[in-house]
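Participant: Next up: some structures, all given as structure tokens.
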Structure 1
Amino acid sequence: MRLPALILALCCLTGAATADQYPSKPVRVVVAAPPGGLTDIVARSVSQFLHEKFGQPFVVENIAGASSTIGAVQVQRSAPDGYTLLVNPSLFVITPMLMKVQYDVEKDFTPISNFGTVPVSIGINPEIPAKTIQEFIALAKANPDKFTWGAEGVGSVGHLTMERLQREGGFKILIVHYKGTSPALIDLLAGRVSAMISPVPNLIEQFRAGKVRPVAVATKTRVSTLPDVPTLEESGFPNFETGSWYGLWGPAGIPADVVATLNRGIAEAVKTPRVMERVAKQGLIPVGSSSAEFAAFQKAEIAKYGKIIKDANIKTN
């Protein structure tokens, strides 16, 4: 009986040693977005830190397209060993509610960590005689055909925030959809649309130049870069908190010890001045959550956006 017990003990020790050695080879980090954007910057900043910490390359590979689903499918189909990971923004959990995809976010992926969030702001063309969101809503209620939203695309966080704000504010104006931030912002500056809801970094320079007027932020507390701009909660919308966020996933079934190793590394990364400085320039507020915290947050976000999509009857082709 001693020999089997010894073999079992050796197997356990070998397994533990193998787990402790993660990562023992390069890790592939799939970014389901083009190079240069915030998703890419966050992924590269954290990946460089993890490379230095663990001594193995975390190689970023950009696989964009099909609303970020192509890269996600590649990760879903990879081995659940922690050597293929996925970085995506919050759109990752929204897209399956708007179009058919080849995976189930909650069943087919292991949530590892929320890198951080980017606050969302509401800006209006300065020619509009409104200094607050309530004044803008009052104008929109009185003359709904006179005002429009500029949205960065169907299902974007800005678009869904518009839908929720209209529903809770009891008003409705035309939402004009664009293919991205730049064309929507150009029309906002030109006065061809009246207002826009977008992550703060997309509008901050226009706010500072006085070309767009900030009237609210959709955060629990005021944003440090816009200290004079009230939150929606301060403006009469209780518990109105939303924003873009950026997370790390792997295929379903990654061993808990591998996830824990990544959690520790990411938690350390987002507290490192070099990493924080780079992502803070992009407006990211670091989080570095645990896997359990991220899973709970993801579930709540899916429920929140699912309700908005259902209430507004949003559909895509």
Structure 2
Amino acid sequence: MNTQISLLQGSINRVIVGKNDTINKTIVALLCEGHILLEDVPGVGKTQLATALSRSIGGKFNRIQLTPDVMPSDITGFTAIEQKTGEFIYREGAVMCNFLLADEINRASPKVQSSLLEAMEEKQISLDGVTRKLPNPFMVMATQNPVETYGTYHLPEAQMDRFFMKLTMGYPDADEETLILERTEMHNPIEFIGEAVVTVADICELQQQVKKVKVANNLKRYIINLVNATRNNAYAILGISPRGSISLYKGAKAMAFVYERDYATPDDIKRIAVSILSHRIILSQQGKNTFGTTEKYVQHLLDTTEIPI
């Protein structure tokens, strides 16, 4: 495994116990310049994961706790008049950073949620006729409680599609939870991370190296067959967009790179397909009755879609 990626994994593991698959997928999203939606019940480590990642990398980290009274200007910033000079000065919003933790995004109003769209997709913001580029790299890690939780808003499909992955933490097993208790007895585990183990420049270089990983034509066709199976299908009323197929293509490259290969394999696609595709689908009633969740539907596609030769 790449030395810098190993250092990053090791640093995060000092805080997060027993979630290696989630950590690896988080790193894959970072290498693909993607954003992550962490959905799970409160208290399982969503915020800790985002904080551990940002502390392990030298760069600017901002966190915003999203509540119904947060305004779009809190996200994008605003212009104000400087009293002494009378000039308009831009006051930075939360997005002016390398890593933005948007905590409990589905408690914010739809207007605030939409203010993240341009930043996430274009990596820039437009304010008062001026376009401002965001730092590189730029990554949003948003956490949300399950939609049924009191006081939450459903994220619109356009917003969901802009997240590279949707991940869940899940409850720890008994041994893992015992270790968590021991780690938190005297200190907050996040204090175990001292200096950053990799730099922003390192991440930018790794992102460029990932782009050089090769994907064979039959694997490209496999990706296209997977996403096409969700379109004009009785099981889904909203299939996977081209942005979804692009994300799966990039994710396969990054997964191969994490395992120190310069070529992708079908297993690379299968490891990340559920996390990249499931949140982009809306099941029909027939689909809900048959599969229950979009995750199980995507797994069904992986089990039944043949890899072209």
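Participant: Comparing mean count of other Cβ atoms within 10 Å over residues 38-45 across structures 1, 2, which is largest? Please list the in-between numbers first.
Facilitator: Values: 1: 21.9; 2: 16.8.
Once mean count of other Cβ atoms within 10 Å over residues 38-45 is tallied for 1, 2, the winner is 1.
Participant: Just checking, which of 1, 2 has the largest value of distance in nm of label points 7 Å out along Cα→Cβ at positions 46 and 286? Working shown, then result.
Facilitator: Values: 1: 1.2; 2: 3.3.
Answer by largest value of distance in nm of label points 7 Å out along Cα→Cβ at positions 46 and 286: 2.
Participant: Which one of 1, 2 has Cα extents along the principal axes in Å, as calculated from the coordinates, equal to 70, 44, 42?
Facilitator: Working: 1: 85, 39, 33; 2: 70, 44, 42.
Label of the source structure: 2.
Participant: Assuming 2.1 is distance in nm of label points 7 Å out along Cα→Cβ at positions 78 and 134 as calculated from a single structure, say which of 1, 2 it is. Kindly include the intermediate steps, with their values, before the conclusion.
Facilitator: On the way: 1: 5.0; 2: 2.1.
Derived from the structure labelled 2.
Participant: For structures 1, 2, calculate relative contact order in percent (Cα under 8 Å, 6 or more apart) and state which one comes out highest. Working shown, then result.
Facilitator: Working: 1: 25; 2: 22.
Going through 1, 2 one by one, relative contact order in percent (Cα under 8 Å, 6 or more apart) is largest in 1.
Participant: Right, something else. For FRET efficiency 1/(1 + (r/R0)^6) of positions 30 and 70 (r between Cβ atoms, R0 = 25 Å, to 0.05), the calculated result is 0.50, so let me know which of 1, 2 that is. Could the numbers behind the result be given before it?
Facilitator: Numbers: 1: 1.00; 2: 0.50.
Label of the originating structure: 2.
No lab work stands behind these numbers, since they all come straight from the coordinates. These numbers were taken from a predicted model, which means no experiment stands behind them. Cβ atoms are built from the backbone, for glycine too; each structure is taken alone.
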